[in-house]
Each structure stands twice: as structure tokens, then as C-alpha cells.
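Below you'll find the structures, each written out as C-alpha cells.
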Structure P
Amino acid sequence: MIERRDPPPIGRVVATEQKPATPHQFHFWTANETSIGIGAIVRVEGVGAGDSERVVYGVVTDGFAYSDLATPLHDVVGAEGDPARAAEHPTVRQEIRLWTAAVLRQMPEEPLQPVPLGAVHVASDADVAQALRMDAYLGGAQPTAIPVGLYTSGGLEAPVYLDADFLLGPEAAHLNISGVSGLATKTSAVEFLLGSIFQHFPPHKGRIAAVCFNVKGPDLCFLDQPGALEDEDRRRYERLAVRAQPFERVRYYAPFKADGVNLNTLRTHPELVGDVEPLVWGLREVLDYAEVLLNRDDIDAKADAFIDFLSDRVVDKEFDDGFGGAHRVVTFADLERLFRSIFDGLELSARGDTWRTHHIATIRKVRNRLSNISTRCKGLVTDDGPSNDLPWGRFEDRAVYVVDVANVDPLGQDLVFARAVSKLREHLERRDLGVDAVVVFVDELNKYAPGDGPETYVKKMLLDIAERGRYLGLVLFGAEQFRSQVHRRVVGNAGSIVFGRMDSDELATPGYQVLSPAIKIKLATLPIGELMVRHPHFTQPIFVRFPRPPVLRGRDGVERFPPAADLPFEDAV
């Protein structure tokens, strides 16, 4: 039996020939003064087959107001064309508030029937959990609920949870967040959600870490520093059972600048720079990913074969050049000496223009391209200095690894992303990374995975994560301004979709046709801190509010910890 609630109903389902009730949609009327609005969750109680009691949960998607006027002309004539006289009518025109709601859940779920003509109630906490099917993962021996925000409507404030099995794998995975720059709070939403995941990640799923690529300004440079929170934010954290504290374990990595001594990051204040480790790669780290930096229109199959030869048989091995010279190629400088030896040997021996089946023109081309890598990525790639990398195989539980490439050349950014993601995948496949799952946060997907343009190495890596990462525990959290302009397979494979404030032009694209006009208007005017969330358990999008992240925002961090001036080479050494 359905438990009857004491609060009176706020409306009643109505069905006409023009506006019938269906299994997926219904209409109801309320008093003119009502707390119901777009995005509100309601509960309908009625009678089903065989006089059995039924409960239907729905979310309001549109609203209408009607009066008893047949046409606007009647009102004009009644006021004699004077708007001021309209208020002097001896009687008040009858007005009705009519709402359209999309069905979230029916109980019992079979047989699936049109919504009954029953009373409509404002949803309670328990109703929200039932309507969004959160009851399936909130309880039990191994709950998998991750707080994402608070549903607020009609005076109610209820926590909303995502299912970790569908957010972080293996059932589904990945999260995509869209919204206009500056107003959609995309980075803040990801920071809050990562903190929530770290605190509520189910123990039976093992250990988890995050790798965040900072691609613009100081956005992610102060995740270990506490930020200012208002009382309302703290109250929301308490309601969501999430501790309002910055990340406890954050490790920063940044390449050097071109001078090779000053770190290329905005986190260079004397109090903080000690936590930043240099990200420097040598020949061994770069060669396997050389195609990221090489022009594919310029490098042919012969050049590819020679690069593979160098990688497999030359680098890091004792190698005889065929002219009596022994080499051990470890750095770019060593490789340059090998090339010199080959060219000199061919010239002196008059053997022609072929070395080890490779034509001298191909060798010269590869030499020119590889020697340019350390020049184009100076500071990230070293000719002969020591290398320093992420702690592969030693990732810590609940740790955030921030790779700051905001001020790095775009080609260098591509190299960092491609190599880091490839190494993550390799270690997760071998189960020797140190953690069982990794969240990879990448902003600016419009740049790295556009819907059009050439097939770049980075785009292929993002597609690979989106399509196969969940089986490995490799989860992509991606953000962009225009979802319609990101590769369809990247956004289409995201199990959870989040929208902040959206651009009106973006909402006019075909991908948003399933949303009602009222939902689109709300999306275009969302306040900071409110999001629309889609999740596999939710049959309709839900609006939630999330508290401000408890970490120092990028621009506030730069003001509190201004970057230090570059040191001269002599002082730095």
C-alpha cells in the first residue's frame, strides 16, 4: 500500500482530447500561487488496473497560463482600448496554471499505462530518490552513490547522487560538461565532483586518482590551497555529506621554460614552487610518440620505418654503425653523433646512398625532423640533460596529478597529452599503476577533439579513452563550450552529461531538439552554481545546485601567491 502523506496536493492531473495523458507525459493544473516551476519533481497518486494504487513521478518541463478569454480582442474591447481601465473591471477574469511534466518513473512499472487522473504532490526527499532510481545504489551491502548536488524546488532541498558504476565504470563511464566560458562554472563543477568522488568512492572498487591537464591560465594551480566559502556553501556541503576541504594530496608537474632553469607555470611563488616537479623528457620518452610532432604530410612510410628501426634497435642499446664505431644512443645529442657517423661513413666508404636498407635522403629527413623536436619543445624536451616524469607505477590513492601545460606550445601540449594518456593506459592494462581507476580531466575539447578537421594523434587518444577506457578504469572528464562541435563519439560515449549556462545559438543546434522550449530558456539563464544533469538512471534531465569548491580559484591564487620573477641562469644553477 502507498503511504499517504499529510501535505495537501498542489494540483491535479487533467487530460483532454487535445492534451491527453500518456505513459511518458502528463499535464496538471495548480493554483495561481504555487511553488512549482520548471524542473520541479512531482508525485502523482492514482488508481491503476484492478483498483490497485499507482504512483507516477514526473519532472515539469513546460508551463502555460490561460484565462477565459476566447481571443485577445475581447480584452481590448472590454477595456475600451485603454490598458489603465482594464484593472477597473468589476470581476476578475478566471486564470489557470497548466503544467506539462515528463514521466520519470511509474510504480509499479508494469503494466506501463497512461498517467492516472490523480492528485499531484510536491516530491519529498524519499520521492526524489525513488523518481531518479537512486534507491538502487544508495543502499545495500555495497552502495555506489556519489553526491553531485542538491535538487532544490518547491521549498525542498534533496541530495542527488550519481552511480559510481555508471560514472567511473565498468557499466558506463565518462562525464562531459558543456557551457559558456566563465558563467557555466565547468572547472568548479569538476573540482567539486572530484572531491566528492574521492570521499565517497566505494571501498570495494579499490583505489582511485586523477590526472588533470591545466591548459589555460592558473585554473588548476592551487587545488591544495583552501578557498573562501560562504555559510550557504558550508550548509550545502553538510547536506551532501561532503567535507569542505581542499585536496590533501596534489602533485604538480610543469616543463621548464626555454632557458631550461625556470618552470613554465604560474605556480612559482616561493611558498609553493617547491611542490612543483619539472616535467622533462629525453629521447627515450619522446621517440615512441614522435608522430605527434611530425607533419604527416611530410613523413612517409619509409621515414616511419626508419623511426621504428631507431626505436627498436638503436635507442638505449649497444649499436655498431657499420663503419667501426660503437654507439649507445640515450639522448638527442647521442643520436646526432650517430647520424654524423653514418653520413661521414657513407661519404668516406663510397658505399652509395643506402645504409642498412635505408636511403640517405630518408635518414636526412628523419634527422632534420627529430633534431627539431628538442628545439620546438625546448624546456619540455632536453638534448642531453636528465629526464623527470610522472610517477608511473607509484600513483597514490586519492591523489591529484596536475600537469600544467597552459603556457606550452600547442605541439608540446599534444605531446604531453598523448604520452601521458598512453602511459596511463599501458599501466592500467598491466594493473601496475598503483591505483585501480584514473580520472583524466581535459578542458577545451573543442580544440583537442573537434567534430571536423584532421584526425590528430590526440583526437585518436581521446576517442580510444571514450570507447574503451571504462574497461580499464580510465575515465574521461571532458569540458567544452560547444558540445555540438565536439566529435560525436567523444561526447556520445559519456555516460553522464552536465550542462551549465548555455549559449542560445548552441541550444538551437539539432542536438538539443529533445529539450522543451522552457528547459532551453532555463539553460540559457542558469545562475552560477546550477547545472542540468543527465545520467543513465535518470530518464529525464535534472537541475541541481552544487557548492563552491573548497579550493583557491585560479585568479584568486595568482593574487595571493603572485608568480616569482624568472631567475637568471647563473642564480638558478
Structure Q
Amino acid sequence: MLEKLIGKNLVLLENVDIGFSDGLNIATGETGAGKSLILNTLVCFPLKKFPNELIHDRNKDTKITIKIRLDNKNLNDLLAKEGILKTEENALEIIRDINSKSISKFYINGIKVKPQLISILFDSYFSFFVQGAQSLLMDKKFQLQLLDKYLRLDKLCTSFKDSFAQFYSIKKTYLDLVKQKEQIDEKRDLFEFQLSELDKIKITSLEQELELIESQKKEKEIRENRNLIEEIVQTIDDRGISFAIDLNRKISRTTLGNDEIQKLTDDLVFNMKELSYEFSKLSSECEVINQNQGLNEDDLFILRELKRKYQLSTDELVEKKQEIKNLLSGQESLNDRISSCYIDYKDAEKKSSQIALKLSAERKKGSIKLVKLIKRGLKDLGIPNSTWIIGTREKEMDYSGIDDVEFMFSANPDFSPEPLKSVASGGELSRIMLVLALEISKVFESKIILFDEPDVGLGGAVAEKLGEKISALSQSCQVLCISHLPQVASFANNHFLISKRLEGGKTSISIKKLSREGRVLEIARMLSGKNIENEALILADKMIK
């Protein structure tokens, strides 16, 4: 049961505190008084983004508190997992804090919780039938959802969706593998040609390429100095050494030299030989480098050409080469995977089809009962001779099953039923939606049901019949209803008057719980307008149940 709605900084409801009771809670008031703002606050409470138009001052924080008594084992178990323990009164205080940046935080009994938990709680405990639902009624997907909800097919629908999701995933994998095989077969000649080109690459990494480039630079430098080296060696060998030896011999035969000079000439001969050796070695190194570079120079040229052709880096070329190898060498393995996946795909399809057929049978069987209830409900609401069919045609299996469901209607017995979107007027749609809401609400596990002006387009005895139906519904659950008809309001267990007031140039909404005397006055106003006549007061007093 919803016990309280407390709001701070809501539009026209800057500081609201409303207490509700069991049974039928009805809010009335003049047109434009803001009656729907209360229900809109509840409807939007669990939404991911709270509408800015429901906030009074966006520069201030907004706080909405909902107090309920919850007696649902599954939900209590779910809350217990979040550390929210059941109280003796089964009381829950649910808070949504919205800061000036529109960022929301949710709390249950002081414990911060995720928005998903709030959504689960609201989906399980609240049912909303608000203005605009009539337009949804013309959508075939929404019609199917209503049918499944009425037939309590939630578990079967979930089972099918899980099975179909698995089937769809396997099917996608299978089709991807088949497409991959087709691409390989189609481009096999191209892949083999590319592989023959890429096989010419001997350089397997960017690092190796850079080392080769650096080696080439070094070779170029040595090659440029090679002639000079050879000239120096030749000069040393031809003249330098022989000159040093000849000089040493001549000095040794004369008395000109002394020990120091003799030593220097000996050193000169030795150094000349050493110099010749070192330059000869450098020349030999130059030859080795030339040989090594000769082995890799062609590879570097090939690599550069392929990089330019394929517009890829060295590492990317190596990867592409490996990918093509894997594609071509994995053909047999791919065929095995396709065969195995096809078996899984067909098994999953068969399983999904079996559940879809079971779901379809339940829909067809249950729709007959719902048609009877709708026709009876429409008769009570002033459409006595309607024709109603829930048409089902088989379609290709998707997430909703194999049924293409459409509600077909005719208000007159001499006309064939047509799709709702083609034949139903606004008033007829309102009544149809109301009948569906009432019938479906009977099978909902929801404990709190909210109606926003379900009596639009109704009046007289039909409106009174509607009041009876909503009152009967409130015997098994709590109902909150916005109404503009006295015939409906007269059934209230808890009656609120919503009115606008202007104080100091500031508009706000006043919410007042009415006593019996207040209810008589309000229903009399609804009967006769602002100028309440005595007859209206007498009738209002009689109408109050």
C-alpha cells in the first residue's frame, strides 16, 4: 500500500505531503487544477531521467519520498540481498534525490540502491494507466504485450526470449562463418597471389628493417672512403715501407746515426708495416660489409615496394601475410566449424520453435476468454453490440514469437471488425483501454493501481458503472484515480480536492483531504458547477457510497 507521497521543489508542489489509505483514493478538482501532477510524479519516479518540467526550480535540489508497506516475499528477498531487511510493518521509505545538475540518487530505508532495483520494485508493485495510453493501444506490439500480461505468460515469454536469443546468436555465428568461407572461396586466387608476393619478404620486423637501413648507411660511408683507403695502402706498400727500410739501412752504415736515430728509424719501419696492416684490415672489413649488404639489399627493395603497394607498415605486412596463411590453411578447419555450428543452429532453432508454438497455442486459447470479457465490459460501458476479434497470423519467428497479433473491433454488429487504428474513435479507444486495464488489473500482482481520468468521454449510467468496476477492483488492491465525474468520485474511500491558489503572485496547488461534508460539497460542485444548488447537495449526499 502507498501510504505517503512527500515532495520538495516539485512544480506547483514545492512542499507536498499526501497521505493515502487502503481501497479507492480519488482526486478531483476543476480542469487545470493540476490533478495529474501527483500521478505524473509517481509515474516518473523510477525513470532514468526525471522530467525537468516537473521540477519547480532547476537550480535547487529536488527530493521525492514515497512510503509504502510491502508484503511480497520475492521482493523482500530481493531487498534483503541489498541489505534492506524487512521491518515489522513491512515499511519502505523510498527516496529520490535530484541535484541541480539533474543527477539522481536513490535510497531505500536509508541505503543507497541502484536505479535498476527501483525499476524492478515499481514494475512489480505499481500499475499505471495514464492519459496517452489510448494511442499505444493502436500499436500491435503493445496489444501483444497486453494479451501476454492478461494471460500471465511472463515466464513462458521469458523462456522463449532466452531461447531465441541463444538461437539468434548461434545463427549469427553460423552465417558469419559461411560468409567468411564464401569470401575466401571468392578471393582465393587473389589471396594466393598476395601470399606469393608477401612470401618474398625476408625482413620480419620493423626493428630488423631499421638495422638493415643503418647498415646500408654505414656501407655507403665506407664505400665512399674505400678508394682513399686503397690508395693509402698502396702508397704505404709501394713507397712508405721501402723508404723506411732503405733509410734505416743507410743510417746504420754511417756514423751519422746514434742510438736514438737508429731506434726511430726502426720504429718507422715497424709503424709503416702496422699502418699497412690496419688499412688492409679496414679494406677487408669493407669487403665483408659489402657481401652482407648484398644479401639483404634486394629484400629491402622488395619490402619498400610492397609497403608502397599495400599502403601498410612493415609489421602490418607481416601480419597480413600471416592472416592470409591462416585463412588458406584453415579452410578445412573452417568447414568443420561450419558443419558443427550448423548442427547447433538447427538444434537451437528447433528448441525455440517448440517454445514459440507452445506460446502461440496459449495466446490463441486465452484470447477467446479475453474477447468475451472485453465485449462484456464494453457493454457495461455503453457499447452493447460490439464485435471484437483478437486476430493472430503466423509470422517469421522473432523475439516476440511467431504470432502477428492485432485487435480487431467494430462498434456495430452489421460492420465487419477492422484494426483498432482504422475504426475506433477517441471515445471508443478510451473505453476499450479502460476495459482492458480493469480486466488486466485483476490478474496483475500489482498492489497499487493508478488511473488518470479513466472516465474521459463517459457520463450518466456508464460513468456509474465505471465507478462500480473501479470500486470492486479496489477491494483487492489500492487504487489511486484522478476523476472529473461525480458518479466515479462518489465511490471513493479517500477523497482529495485539488485546487490552484495564488498567494503573493505565486501559484501553487492545494491538496485537501475531504470529510464527508466536504465530499458532499465537491460532488455537488461536479454536478452543478460553481453555483451549487440545494438539489445538487441532496443528490450528492445520496450518491456517496
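Taking percent of Cα pairs over 12 Å apart, for residues 110-165 alone from the coordinates of each of P, Q, which one would give 77?
Derived from Q, not from the others.
Given -19500 as the derived value for helix-only ellipticity at 222 nm (-39500 (n - 2.57) for each DSSP H run of 4 or more, over all residues; to 500), which of the supplied structures P, Q does it correspond to?
Derived from the structure labelled Q.
Work out FRET efficiency 1/(1 + (r/R0)^6) of positions 214 and 302 (r between Cβ atoms, R0 = 35 Å, to 0.05) for each of structures P, Q, then name the structure with the largest result.
Largest calculated value belongs to Q.
Supply the structure label, taken from P, Q, corresponding to Rg and Dmax of the Cα atoms in Å with the calculated value 45.6, 163.
The read-out comes from structure Q.
Each reported figure results from applying straightforward, stated rules to the coordinates on display, with no laboratory input. The structure presented is a predicted model; accordingly, all values stated were derived computationally and were not measured. Cβ atoms are built from the backbone, for glycine too; each structure is taken alone.
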